[in-house]
Structure formats: structure tokens, C-alpha cells
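These are the structures, in C-alpha cells.
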Structure P
Amino acid sequence: MFNNILKNISPVVKNILLINVVFYVAQWSIPSFTQNFELYPLTSDQFRPWQLATHFFMHSPYSIGHIFFNMFALVIFGSQLEKIWGPQKFLIYYMSCALGASVLHLGVTYFRIQSIETGLSLEDLELFRANAFEAFQKGMNFKDPILAQLNILHNSPMLGASGAIFGLLAAFGYLFPNTELMLLFPPIPIKAKYFVIGYAVLELYLGISNNPSDNVAHFAHLGGALIGIIIVLYWSKKRNSFF
């Protein structure tokens, strides 16, 4: 099975896969690589503009599953879409979904930060700004639960291709709605359209729940899917350029 999958990898998907692997090796080899190229919130002192274009080629160095499942989905769904659209349109689509995911994530994070900071005194804000990042880097946090949550929002970076992958899922569910996918847990078949809709609803629920212990960027996933659907609908109306 895996031999057939590898033989059918499309050109752009193959290059994206290789870039992700190179970045992953660099994360293990260069101590400062991850911190420099993962995406920090706009309000963080660690934010750099280039992170918008680098974070989605990186994955958690502490979880091999993070990169494996994203790249597996890239190969399975991305190769199918690239064969339909061609390399150029597929690359445009993939990058647009990745950037759309980061924009929504940054926007939601900024809104949450502002909503907390408006309720703080100047004294608390000064205390926070003087100690936040250093404490966070040392694995420490404020005793005050509000300042602790603010510190997590300010200094928690995002990395991974999941936003772009959700864009691929959205497109696949739209173009092949009745194709049956096999879930891993539980191992049952489900039509692509139901899988995508159900997954999106779950991500929206988890994103709104805003559990402080949840380190998944749910709104990035939704952002990738949203941009993906917008692009696919636009291309569908202009079939001459779509095909």
C-alpha cells in the first residue's frame, strides 16, 4: 500500500513534504531554529514577519505524530487535488490556506489578549510586561490566573501545517463529497462530506471553549478550511480557470 502511495505523490506535494522534513531535522539540529521560525502572536516581542511564511513548514519536535499525520494527509489528499488543479493552482491553494489559517489564529489571539488587558490595572500590566516572557521560557507562570492566561496567550507560538491540511480536507470534501474515508479511531467508513463537517464543528466547539490546557490552534484549522472553501467556490464559478 505504501509503495503505491509513494509512487503517486504529485510534484508539489513531494516538494512540500521534503521541505517539512528538512525543517524538522533543522529543529533537532539547531537549538534556536524552532523559536526563530514558529509563529508568535502579534503582541509578543518574539514575533517576526517571516514567521508567517515559515511556521507551517515546522512541527513539534516533541511529537513525531504531529508531522507524521499532517504529512500523511498532505500526501493522500494533496496529491489528488494537485492532479485535478495542476501544480501552480495547488501551490497557490495550499499557501493561501496556510496563510489564512495564521491570520485567523492571530486575529482571535489578539482579540482575546485585548479583552483581558482592558480589565487590568496599569500596575498589573507593567508587572506582566516586565516578567512575562522570561518566566514563560523558564516554564513558570504568574500565580494570578488572569495574568497566567494572558501570559500563555502572549507567548505561546504556533507551528504546524494543520491549517493548510484542513484546507485540503475542505476541498476534498467539496469535490468528492461521497467518497468514503476510513477513520482510524474507530475504524469505520464515513463519507468525506460528513467527516469534514463533523471535524469543523468539533474544532469550532473546542475553539470557543477556550480551554487553557488545550494547546491546539483550533481557529487556525478553521481558518484554513474557511479560506479553502472560499477559493474552491470561487474556482467552481469560473470553471474555465478551475480546470
Structure Q
Amino acid sequence: MSLISVVRAVYNRERSIAQAVESILAQTLPDFEFLIIDDGSTDRSLTILRDYAARDGRIRLWSGPNQGKSKSRNELLDRARGEFIAVMDSDDVALPQRFERQVAFLREHPEVVCVGGAVLEIDEAGRELVVTANPPEDEIIQELMLKGKNTIWHPTLMMRREASMAAGGYREEMLHCEDLDLCLRLGERGRLANLEEVLLRYRIHPDSETERYHEEQNRFGKIASDNACDRRGIA
């Protein structure tokens, strides 16, 4: 059994997927299984992924018709066998010590159920833009999340598999805000944290979900935070 299960849903990312996959295969902590679903890509993404899967036995690859990111991720969570779950998006580049740093932190802090980290934002060409960090402390993270602000960069998320199972995975109806909704439910099962060091190069481009669905993210973010307040008995 692998220590870490890396989960990644891919849709039409032929330009960036190779660099993203290689950043996982180059991790200094190599004890992982890499679970990937190609979610109905119409470009060369699946061809590229098949080539990597043929060369590295840690990669387990599935493909099928487009069903959406949350449903695909839930299928991968059901197949995961690692002690820890690492989320990765197909646009981004993990720094080599990401897994090593996060596993060490979770080992040292058994009360923490998931941990994120800072990101270095880059443009489509890979040019460095700005470092963005979120608060490291659980109290501040959860206070802001209850106001609808996601304070863990989702593609840096590493969570305990048992906690993710208890939380129920991603809720597919929480369109464009399934990450905040999941983190709020994880926060009801333990503490949340962020490392202050950069773990990921986060790619910004015009067709990213953040750019296209800003209003929907705000609307569903409020729904997620309102639901969490109701569950916690917060007026």
C-alpha cells in the first residue's frame, strides 16, 4: 500500500499536463500511487497520459465521458488506498519537496486533518507573478471559511484519507466551490493548517475556472458557509 494517493482529474490540458505530471513523478518522497481520470478530453491529453502511465507503474489511469471534476475526483477517492490524499490540478506544478513537507507536518500534528501551503502564481508561459500565502492557524482559516473565503489553496491540499471518507468527499452540487465545502466539512473533524512555504506553482490563464466562474463561486461559497454555520449551530 502506498503512503500517498495523488488524485487528479484532467480535461483538455494538453499544453500543461506533461509538466504537471512530471512534477509529481519528481517528488522527493516517492511512496505514492498516482490516480488520474481523463474526463472526456477532446485534445491530446489522454494520449499524453497513456504515455506516462506506460512508463511509470505508480500511475493508474482511467478515462470516460465528461462527467465533471467533482464526480471524477470522488471516483478517485473511492479507489485511493493511501494514508494521505494529495490533490493536484492539471494546470499546476508541484515543487519537489511538497509531499515530503506535508507528510512530515501531518505526522507531527495528528490533530490536523488537512494541510495546504503557499503558491507561486505563474502565467500561461510559466513566468513568475506573485507568491500568495494563506493563514497557517486553524482558528483564522476556519473563521474566514465560515465567511465564504477559501483559505486553503485546493491544489496544495493534502488530507488524511480517513477524514476525507468521514466527510463524504466532494459534493457535486456545490458547483465551482466544492473545495471550500469539503474543507469546511473536514474542519468539523479536526484542525486545518497551511504551511507558509511555497509548495506549488499555480498557473493563471484566461480559461481557468477561477476566471470564468467568479460570480458562481461567490454564490456557492455563501451556500457552503451558511450550511457549515447551520451544522455547527452558529447563528
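One of P, Q was used to compute helix-only ellipticity at 222 nm (-39500 (n - 2.57) for each DSSP H run of 4 or more, over all residues; to 500), and the answer was -11000. Which one was it? Only structure Q yields this read-out.
Given 1.09 as the derived value for Cα Rg over 2.2 N^0.38 Å, which of the supplied structures P, Q does it correspond to?
For Cα Rg over 2.2 N^0.38 Å, the value 1.09 is produced by structure P.
Taking distance in nm of label points 7 Å out along Cα→Cβ at positions 88 and 128 as the criterion, the top-ranked structure out of P, Q is P, with the highest value.
Determine which structure produced the value 1.00 for FRET efficiency 1/(1 + (r/R0)^6) of positions 112 and 216 (r between Cβ atoms, R0 = 30 Å, to 0.05), calculated from the coordinates; the candidates are P, Q. Comparing all candidates, it corresponds to P.
Calculating distance in nm of label points 7 Å out along Cα→Cβ at positions 8 and 168 for structures P, Q picks out Q as the one with the greatest value.
Only the coordinates and a few stated rules stand behind these numbers; no lab work does. Here the structure is a predicted model, which is why all the values come from computation and not from measurement. Cβ atoms are built from the backbone, for glycine too; each structure is taken alone.
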